[in-house]
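Quick note: the coordinates plus some simple rules give every number you see, no bench work behind them. From a predicted model like this one, the values you see are computed outputs, not experimental measurements. Cβ atoms are built from the backbone, for glycine too; each structure is taken alone.
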Structure I
Amino acid sequence: MTKTQARKLPGYIFLSLTALASVFPLYFMVVSATNTSRDVLNSRLLPGTALFENFSKLVAQQDVASAMWYSSLNAVGTTVLALIVCSIAGYGFEVFHSRGKDRLMAFLLLAMMIPFAATMIPLFQMFADFGLVNSSVAVILPAVATPFLVLLFRQSARSFPHEIVEAARLDGLGELSIFFRIFLPTMRSTLAAAAVITFMTAWNNFLWPKVILVNNSYQTMPMLISNLRAGYVTDYGVLMLAVLLASLPTMVLFLVLQRAFAEGITGAIK
């Protein structure tokens, strides 16, 4: 072993231990989904044979298919609408730049400091007045326009050459055509990063759907997991299986878009 390798060895050991510590909760979740509740409480670290038994109990206790459907509907709807609205807003803030828009952007960023609990009751009252309680519309709309995504697209738009916009205008293209045909194709990595962030946030959202969806028939996966713990006795094997099922869509999405996600975040920071 050379001196250079010897100097790097402590760093490699530290990174390896950190990686193991990060992966262990995921491993324990997967293994626990195959074990009985007693094995989970005893911290068994080896796979068991109770996977199908846990699945049968889960399906008997909760409507998993319905919860997955409503979670998917809310998450996909929120993601698509948020990408459209926030990308247009970020593009407008940068391409049609002015001091007034800078002040408005600063005001929007300040709004990020307001906790959701402070706005939850007025939001519920507003949706109740419109008769939208117990609907996916009420779940999706509050998350469609977020200051963070607007800022993300605005920062990405700063690297977009404004000369192209001027040339497209001289060629007779309208602003929407410039946005959809020229700007968006160059922002694929930013779109991927925003899609991952929005989908994961919408999928894991618990508090607002719990408040606005008063009927369990419209419950999402986080609500389903909460209901599994609501009884006097909790079957932790079934609970871990539900957590695993709820985690799969976000994990798959992140694995598919992880490279574009990293490029979009680093590009926005630059």
Structure II
Amino acid sequence: MNVFLTGATGYVGGAIAKELRAAGVEVLALVRTEEKARAVRERGMVPILGTLEALERHAETAGRADAIVHAAFDDAHEERDAHATRALLAAGSRAFVYASSAYNRSAWRFALEEEVLAAGGDRMATSVVRLGMVYGGLGGTMPDLFAAAEAHGTSFYVGEGRARVSAIHRADAARLFHAIVRQGGRGIFEGVDGEPVTARALAEAVARTVGCRRIESVCAEQAPAEFREHTCDVLERDVAVAQTHGASVGWTPRFPNVPAGLARAYEEWKEEAIRVG
């Protein structure tokens, strides 16, 4: 089996690539530069040198793949994401999986999801994965929470802490994409563990994991320096998503909620930080 993958060097796409390669799947990885081509080749993938803006050049290669996974979604570039998605759909693989977001529910992204699903039929299974807050390793929101707790001896949350966070460990997200590809899944899959936690409960879990005794509420304007604007936004936005469709492709998360996955995520964060150095 082989999969044409965009975003193979990114945070989520890299985890998908690792999961697929571990299962013996050949990964055709779209990369922009020779440097990234060397990097993915060293990880056992086949590099496809190109860009999202010119995917038509690789339509034949993508179309011959058993599946296409578009994991290089970009909230900041609506037109580029739409163009790339349409080009990959037109390539005509037997399966197409689009990585979307449970947090960005803008009109254009919702419309693009509908376009992906409408393109499905007898010859091509199409699906959308709405990712929640992905955590694990150096990427995502969680490193800000860990870094602040270590630096200040206090685990912080924003506001009253009632906003709910829907999350998924990066490895579980990768397993979900693999299951959809393997089973030819169709429709919308919520890329979350299925047990939302409040921002305050998340802060409490971070405190237990890092080993600090205090938790504290702050307003976004007074958040610790380790918190980026994105982190404050996640902690203030109420997103409670249920996971109901994963079982249709034989998938259940290994980490059923954030507290269950935090110890592993903390280890990953520290290990990867040492490697990056």
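Could you figure out which one of I, II the value -13000 for helix-only ellipticity at 222 nm (-39500 (n - 2.57) for each DSSP H run of 4 or more, over all residues; to 500) was computed from? Walk me through the numbers before you get to the answer.
Values: I: -24000; II: -13000.
Label of the originating structure: II.
Highest-scoring entry among I, II, by mean count of other Cβ atoms within 10 Å over residues 21-28, is II. When relative contact order in percent (Cα under 8 Å, 6 or more apart) is calculated for each of the structures I, II, the largest result comes from I.
Between structures I, II, where is FRET efficiency 1/(1 + (r/R0)^6) of positions 13 and 77 (r between Cβ atoms, R0 = 35 Å, to 0.05) highest?
Working: I: 0.15; II: 1.00.
Checked I, II; max of FRET efficiency 1/(1 + (r/R0)^6) of positions 13 and 77 (r between Cβ atoms, R0 = 35 Å, to 0.05) sits with II.
Taking 18.8, 57 as the value of Rg and Dmax of the Cα atoms in Å derived from one of the structures shown (I, II), identify that structure. Of the options listed, only II reproduces it. Taking 5.1 as the value of distance in nm of label points 7 Å out along Cα→Cβ at positions 37 and 221 derived from one of the structures shown (I, II), identify that structure. Answer by label: II.
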